[in-house]
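Computed from the coordinates by the stated procedures, all read-outs in this text should not be read as laboratory data. Computed from a predicted model, the values in this text were never measured in an experiment. Cβ atoms are built from the backbone, for glycine too; each structure is taken alone.
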Structure P
Amino acid sequence: MALDELREAITLLKERPVLILPGVAGGIFFALLWLSLNLSGAFFASRLLVIFALILIFGITGMYAQIKNGEGSLQSMLRGGVTYYFRVLLPLLVVVFAVLLVFILCFITFSLIGMASDSGLLIIFTFAVMVPTLLLTSFFDTAAVFEDRHVFESIRRSSILVSAHMREVISFYAICAVVSSVILFGLMIIWEAVLFDKLRPVMDFTDAQREAFTPDQLLAMIGPEGVWVTAIILFIAILILIPVIFSYKALFFRKIASRIPVGQQITTGEYDSKGRWYKY
């Protein structure tokens, strides 16, 4: 299990509070997106989403650079964000484009053979393509920052590391899921406690009413006060999750990357009777 790096990440956040700034920015962005979605609609919120995502990538990249260099000032975070921004952004665009391209090509193929209307098959196919791709390429950002790698080099390095340490990587994501679930569950309880009076009628619903209950009805029930309370809860959740998860990811990458030196490749093969290595 990769628990040591999680404890180290929490200690690091205590020692360098500046690493929390991307979480503050992300919390503000998510809260604003929620308010924009409810006050202005999806059109304006979708535009804000793209802008906020680009800014947030800058902050997370600066966080990685600080952890890499052992620094703790705002200037070093900004400098690291500027230095490595496009080294992180471009591989991300490549991965997203590749996944979309494969999905579109396969959707066209399914349409030609008359299977495009099978939503279950499309969902299974989407997960079958996206999960392995995202898993293998999930450390391209840390590879770009910690090892100064370019676009395709960072993606390749991530694939090598994940393939070599698949069990540890799965443990890493399992721990991230548990940490995220605990934090979100705790905040959900606080949300329900604050809005208990507004949510009380749900307790008297019949099973049929609960099944027919829609998000729009929930928003109407909690009212403007509930929308603002939800925005605050979102802010707190992202404020905690971004610094913890991404600092944990950086330290975990540094651990597994130290076992496979830069430039080393994973090959498969076997030794013959004389001890000579033949790779496949």
Structure Q
Amino acid sequence: MAGKSGIFIESLEVVKEHKILFVPNMLIFLTNLISLTLFLYVSKIGTALLNNQHIILKDSLVSSKFILLFIIYMVVNALIDNFFFTAKYGMIKEVLLKKKTNLNDGWSFAKKHYWTTLWIHMLSIMIIVIPMIILVVLLLSLFPVSVLASVTIFIPLLVSYMIYITMRLLFVYPVMTFEEKGAYKSLENNFHFVKNHFSHTFATWLVVLVVSILTSIFRANASSLSSLLSGQLFFMGLLAVILIVVVELVVSVWEQVYIFDSYLSAKKRKRRKR
């Protein structure tokens, strides 16, 4: 495989040839849409929005019932999404190793590794959030002394940590998927892999970052175009929204395939050197 360009092209070909990989993301979108509709209906927020009942809407948003329903909605969504994410990882594994997959492969993998993926999600959030809370506490403690000094220290530290941790966690799901280890062991092996393949990790991370930035620019421009067209021609505005969703879907699936393929490529090179 010819370096990063080879992996990039190969991952595009995989996405192009195996459109079944889009199914988990489409199911995530569909289930999220259904759960959101149910949440808006049960909480009465949807009715208040449709009828422009601002007073009822304001009272509902601060009610204990709304807060409880919102927590349930978020938890249920996260649990359902985790199943489809895990299924997608299993399907990508089958495609990269055997050049074929189906939904049964994904469901089987998800049933077997559902809780591992969920624990990795939770541990990853803790790894990201806890240091950020510490940084915020430091910022608040410095704030009364000097606003400029606290912001000058906080922003570089925050950016540096986000770059560091996103690179350190880049291959955790490929490690879990291909090695089939538990959550803690997957994180440990991922950190070890990144440490031993730093230049490879950085190059992969950089490609993903550039594509994400380009996608964000496209989304911002397409959203502006959609708002403009919606005011003049609703159908054209709707097409722009659909285009945004399609591009986001393609990029999301490609990104996972690219990261998984990049991990597998590094593992194969290491074996050949032995």
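Quick notes
- Which entry (P, Q) yields the derived value 3.6 for distance in nm of label points 7 Å out along Cα→Cβ at positions 74 and 210: Q
- Among P, Q, which structure scores highest (criterion: relative contact order in percent (Cα under 8 Å, 6 or more apart)): P
- For Rg/Rh (Cα atoms, Kirkwood Rh), for residues 82-137 alone computed as 1.14, the structure of P, Q it came from: P
- Which entry (P, Q) yields the derived value 3.6 for distance in nm of label points 7 Å out along Cα→Cβ at positions 66 and 186: Q
- When distance in nm of label points 7 Å out along Cα→Cβ at positions 146 and 202 is calculated for each of structures P, Q, structure P gives the greatest result.
- Computed -31000 for helix-only ellipticity at 222 nm (-39500 (n - 2.57) for each DSSP H run of 4 or more, over all residues; to 500) - originating structure among P, Q: Q
- Origin of the value 37, 20, 16, where Cα extents along the principal axes in Å, for residues 194-241 alone was derived from one of P, Q: P
- Among candidates P, Q, the computation of Cα Rg over 2.2 N^0.38 Å, for residues 42-169 alone that gave 1.28 used structure P.
- When distance in nm of label points 7 Å out along Cα→Cβ at positions 18 and 258 is computed for each of P, Q, the largest belongs to: P
- Origin of the derived value 2.2 (distance in nm of label points 7 Å out along Cα→Cβ at positions 162 and 218; candidates P, Q): Q
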